[in-house]
Structure 1
């Protein structure tokens, strides 16, 4: 296949543009770290977006599941004084509560 300027132009036209706002200090630190590995910030962002598109969100970005959401809400209600969570004063009581 021959690559012509019109072919390259079509490839560029078919690419989406992403803009991200980030504080200068964070950008400077990220660029410096990526430079150690000979990676540009643009190439890194492209790789991350491509990974999410092909493999989904990495597990370390996971969102709380329903059970975790419920637990978080119970803690919030306890802190707000709406519903007191049970407490334990010894290891056996704690073990029992954790297994309920």
Structure 2
């Protein structure tokens, strides 16, 4: 985990998805931060895998007034829901802030 200003960068593997998603709403340590979810290690990520992240992104934005950016270079960008910000590099994700 990396922390800059009010940004946290979290490295998440595909095996961590379900734990991260199920614990997200109750994690007090994340509420005050914009989040960059580094999924670069996930090599078989498909757009359908982003569905749970759409829900937590909406929740985080509405409840905490913070945003989430997902970093992965294997996603087909044309089919991504508008509620999720996705970039292919960490540098581009940091430009959101």
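Just so you know, all these numbers are worked out from the coordinates, no wet-lab data involved. Note that the coordinates shown come from a computational prediction; the quantities given were computed from them, not determined experimentally. Cβ atoms are built from the backbone, for glycine too; each structure is taken alone.
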Structures 1, 2, by Kirkwood radius over Cα pairs in Å: label with the highest value: 1
Comparing mean count of other Cβ atoms within 10 Å over residues 19-26 across 1, 2, which is largest? 2
Answer label among 1, 2 for the case where mean count of other Cβ atoms within 10 Å over residues 67-74, calculated from the coordinates, equals 11.2: 1
Please state which of the structures 1, 2 yields -8500 when helix-only ellipticity at 222 nm (-39500 (n - 2.57) for each DSSP H run of 4 or more, over all residues; to 500) is computed from it. 2
